[in-house]
Structures are given as structure tokens and as C-alpha cells.
1. If semi-axes √(5λ) of the Cα gyration tensor in Å computes to 41, 27, 19, which of I, II, III did it come from?
2. Match the computed value 3.2 of distance in nm of label points 7 Å out along Cα→Cβ at positions 58 and 250 to one of the structures I, II, III, and report its label.
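Derivation of every value follows stated rules applied to the coordinates shown; laboratory data play no part. What you are looking at is a predicted structure, and each value in this text was computed from that prediction instead of being measured. Cβ atoms are built from the backbone, for glycine too; each structure is taken alone.
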Structure I
């Protein structure tokens, strides 16, 4: 086994061990939670916790740090957030690779007073800008900041990677003037299309409403928004996913290929939907090793 694969498997073992222990066991400090907008998010409808998008900051040990960072978008159909297996567990895995993880608690239909478009994309853009603006503080290379998203979080991540040229909230401070294009994307069983028969209708309704403007439906069918400037992308899906069929990833991959954007896609025979790390799901759990290989090949895991 090569050194790089030993490191990847060691990270997987470390993650499996971490998942069996409490998040802040044996005196470990809890990760810091940062408000994205300390003075209130744009379009906020209230002042409850759900009206305040946040970043939960997981930094790797200094001796492991690669300078790479990833904003994490948990799934939940734009109606809730799967913060554990698509948030905290993913941040722990990234830390095992020396990558900083930033879990985005973005606004959605059932958070606070209830939010649809444009709140989630506002939060995603602000998250990337925040991480990039504080790169020196967090020992991050501002040119190596990616985004990972799961299911509807994958739709949000792909929106960040295809809509970065559009400003969805008024610039009010220095952070809002920092660029928000992710440098790479990792899309896990993502919702992609809002126009095709295989779309996840619940995600579309929660984001855009029951009778959405056709122009918004078209605009957020992200397979149609790919350009040569779309970031390099790693895609994972399961062939037996009944909730969000793999045609979503396939359509996005084909769009990337047509635009000349570097891409890698893995479709596993079994895994269903929402498997997260997949550490107890058989072969699908190898996506983390494959993803680490891809990141290493792109120079994102310096020194490994």
C-alpha cells in the first residue's frame, strides 16, 4: 500500500473511532461557532437562532494542516439540516486529512421564521467570503477553499460554484467584497436539476415555493449554468438512490465535461440516499479514500 493510501485509510479509521465517541469527550474543546452576519443576516425575519446563519469551525492539528479548507453544506431538502453525519462527521474526516472544515448552518424553510431563495445562497456566498477573508487567522491558503454539499446541500454547493458571479445580497462590510467562488467542489448525491423528471421536488418547493417563477427554476437547474469557470468537481452517487436519482450527478458531470472543467465521478451500485460517510454501508464508504486521492492529485493535500 502506498504512503498516500495509508494516510487515507488512517483517516477513515480515525473517523470511525471518532464517530463512536462524544464530540467533546475527554476534555476536548468544542468547535467555535461564528455568526456569518453579527449584525443580522440580509432579509432576516426574526431574531431566533434559526434566523442567524453560522459557521462551526473545525481546524486540524497544526502539524497536519495543509492550508486547504472546505465549507460543508449538510443536506435536508432545504427543510432541515443533517448536521451530524453530513456535518460534524465530515468535518472530523477533513481534519484527519489536515483540511479545515467549516459547517454552514444555512437558513431554510423550517429555520427561524422560514426561508426560501435567496437566503441559502446568500449564506453560502457569505460563508466562502468569511473563510477567505480570515484565511491568515485560520492558517488557510485563500486559493484553496472548496465546498462540499450533500443532497439539497449539494444543490446549494453547486449553486455556489455556478452562481458566484451574481451578488445575492448587498455589500455592507469588507467581507462582502471578498470573492466567493469556491476553488473546488465535492458534490455528494446532489440535487442538481429543477426542470427534469428526476428532480427532487421537495427541495425545489422548499427553496422556490409551490408555484415558482419559471426563470428561477431554470436558473437553479445548475447543470444548465456550467461554464469553463465552474470549479473542478468531485461527484459521488449511488445507483440505487431513489430519493435523488443519479441522473442529477450524471447531468452535472456531462455539463462539466462539455465545458472542459476537470471532473471525477463515482457511482456505487449500492448506498441509497443520505449515506454520509457510509462507514457501515460497505463499498460506498470508499468514497472518502477516492476523494482524498482526488484532492491529493490536485495539490490540495500538500505534503501527503
Structure II
């Protein structure tokens, strides 16, 4: 009996130690993943950051943006570029600003938080972006900004919204939300033909109804085609649109490169200054969009049109 208890006690001790070791590994891996997830682009030395500026309020909820400015620019009105984050309109955060490198080129940058699809459907997202521009333009002197020279830029869903900032009319406004230049990184520009939104043998209606596009619009694109066009920059192009720089990965598995090619053709047909840069081998974002060459291209584009 004593031997049996001794063996049982030994196994219990071993299992306890094993459990503790596994728990430690789990914590270590979780901590590493969290650190990796929270890693943000490094800011240039001396950058001034104002976090959580409230630019609008909807249904009791504050909408906020973060404003980044280069050092030693007191008294100088800086051209401004809005960064609009991606995440399929249902994820993402203003905290992950990917264009802080523009501070080295003497631009101010505003990273905008907007309502996601768990809070509001279209056109709430673009209305928030309009409101951010109106706020910054009306407070330009307070923040040392050049309210006459504002650009918009975003990636993926943020690219979709940035493209609409340059094409979709905002309606009657006391303060204009119109931007003077747009850089669209691999954003969908025609929701009607985006593969996840189209019913096919591989995508039954049940699957399409759960797509990000359907969540954005509140219905599938075939049920609300006019609303889908309202949310698609391709159908909003006109001759008075600002200049565009469009950048897209040749191997993008999420947003077909044809979306940007078709959009650029529409801009060209309307007489709008535009450039399409296809980054060979790049997917849906990733490290190939974080090279010196890409950064210089973006900075040169905004420098050409916002200075």
C-alpha cells in the first residue's frame, strides 16, 4: 500500500511540474505574441505626438485621432497627411500609423480612428473621415497646420476610404472636407466585383452574406448595388478629383490588382493626374511596402502636390 501511494505521489509531483512548465511556456509565447502584435513603427527623433484628440462625437461616443508633427516646426504651417487604417472595416486601430516616416519630410500626420462595422454601417466610415478633415482644417492654426494642403492615405480598407476621400462628394459643408492629394495602398475600389462579394460555385450566398463587404453595407452587393457603387471610388470618379498615387502588390491575394488597374484607367479617362505603381512580388501589404524606395515615392508624391 505504501509503495502504491509513493508511486502515486511521485506521478502527481511530476504532473504538477509538467503543468507548471507548460503554463510557463504558454505565458512566454503569449507575451512574445503580444509584444510582436504591439510593435509599432519607430517615430523620428524629436517627433511631437498628441494622442486621442476628439474630432467628433456620435451617439455619445468620442471619435479620436492622433496628431504627429516633426520637431522644431513652431511657426511653420505644415502640410498634413491623414492616415486611415485598414482591417476590413471591422478591425484595426489608429494606433498603428504606418506613415510616420513622412515626418522626416516635414509633413504632419494625423492617424484617424473611425467607427467600425460593429458600430455603424456605410456611409458612417467615410463620414467620420470627412469629419476628421473638417476638424483639422478648422483648427489648422491651433496645431500649426496648412489647412489648404491636406492629403489622404490608407492601406486596404483604409485605402478604400482614402480613395473615396478624393472622389466621393461629401455634400453641403460649411468647412470643406476635400483633400488635395490621395495615396491609395491596395484598397478595393469596386465592391461589386470584389471576389468575396460575388456569389459563385465556390462562394454560396450564405458565405457572401458574411463577407466584410456585406457587413459594411448591411446586405450583399447584389441586393444593394447602388449602395455598393456609392461605396466604390471607381463609380465616383470625376474630372475635378485630386491627384492619385496608387500602389498595389502584384501577388495580392486579398484585393486583386485589377481593382487598382481598373480604377487608374477611370482616373486617366477623366483627365485626373494619377500613377499606378505595381510592386512586384508583394502581397497584401507586408515588408515590400516598407522599403526606402516606396517611402521616397510616397514622400515625393505628397511633396509635389501639397507643398
Structure III
């Protein structure tokens, strides 16, 4: 399709650039960036995401380490491990794959990670810097990846009306801030909506850019998309599909079949925002390593 925003191809473009920087870093006698991912339990989606991140690290020359723990690990034990990594000078970035088991406070774990190693951009200090327009922090990987996608395709955001459907601290809120900030992929007028917004269809129909990050498969349908709008689908929900070998497939928050007929540009699921999220993470980790030099 001519109107596809190919996240996989764009991700490979940026990975090549990152790999070149890492190769130069190593040739100058410095160690490569080191990213650690902590995986707790056996959640299928989490395992898939972490494996993809580990593979991406290898592709660009990073050292990627996955620390796996059973879902019986205590909160005290997990926080102790995070604190240990915080003070390890050989580790540049740390992510704790979410969700965590119910007996562990996700926010407490996230806030324990040193802000300078928080390459997922979830720490309050990094979120606060983003809100102030301070580029010295780390931007959440998914919103960062989306801005890289917008920039690659030269999608005009200045003066446009962007509607972000979803208000999570991981995607919706930071994305709305980035689109409204004074930047190359900002200066948009942003409306933040969610599943309880009244007249949602009317609001979406005013949008030049829609970012769907509500976590409900097929939530944004074609009749909610203005002719010629740009549609970014952040959703990655596993739905049953007997025709697939795994017995499931990923479905986005946008009903692709109907929305793609009206959108000028649209991201597919999979192959759209997903690869760009990993690229955003790699970008943050490289930034962390360069700061330590």
C-alpha cells in the first residue's frame, strides 16, 4: 500500500546510523553501550518484547543483557537488583519490563531506577523534564520512536490539529507534550481524548493527525478519520486467531481496513510503531553511553 508508514524500514535506517556511531566508539577504544532488561515471570508478550530488544542490541553492536526472574521474586529482591545495577558503571541503561506481578509496586520499581539510566523514560524526573521542554532527560521510547517516524517521512505537525486517544504516562501524555512542544515534530494543537470522551468521533474527524493509544483493539474506525489524515496506531493487543501458528495475532487500536481507505498515511500493526519503540530505546541508551564518556 502506498500510504503505509513503514516502521520496520525506518527502524532499520536509524539502526544503521546507531551501529555506525557504536563502531566508531569502539574503534576509539571505548566500550559499546550496555543495556540491561529485567524480565519477571513468563508473560508471553513481555518475553517477545524483551527478545526483540535483545536482538536489536546485537544488530547495532550494543551489549544486551536480559536478567530473568520468576514471578515469585519479592519486591525487596527486585528493588535490590535495580539498586545494584544503578551503581554499576559498566551498565548504561536499565529497563524493567512491564507489567510486573501484582505483589510488586510498578511505580516504586520505576522510581528506583536512576534517572540517568532510565532509558524507558518513565522516571518522574525524566517525565518532568519532558513536560518543561528540557531535552536533557530521556523521552519514553514509544513517543520518541513516533517522532522519529514523523521526522523521517517529513510529516508536517506545525499548526496541525493532533488528537491523541489515550492518556497513559507511557504513551498518551508524553506524546501529547511532544506534539505541542516547540520542535521539528511539534507546534501542533493537541487534544487528548480517552475511552470516556464524549463526541469522540466528532473530535477525531477534526484531526489532521490521530495517535491511537487507548489499548482497545479496533477502537478508532474509518468513520472517525478525516479524509487525508495521518493515523498512528500504537495498539498491540493479542487476539485469538486459529489461522496463525501461534494461535493469536497482534491487533491495533485502529480498524486498519476502514481507516486506511481514508488516511493519507497510516501505520500497520505489526510493523509500524513497534519497531520504532525499540529504536527509541536504542537511541536513549546510546545517549546515556555518550554522556558517560
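1. Comparing all candidates, it corresponds to II.
2. Of the structures listed, the value fits I.
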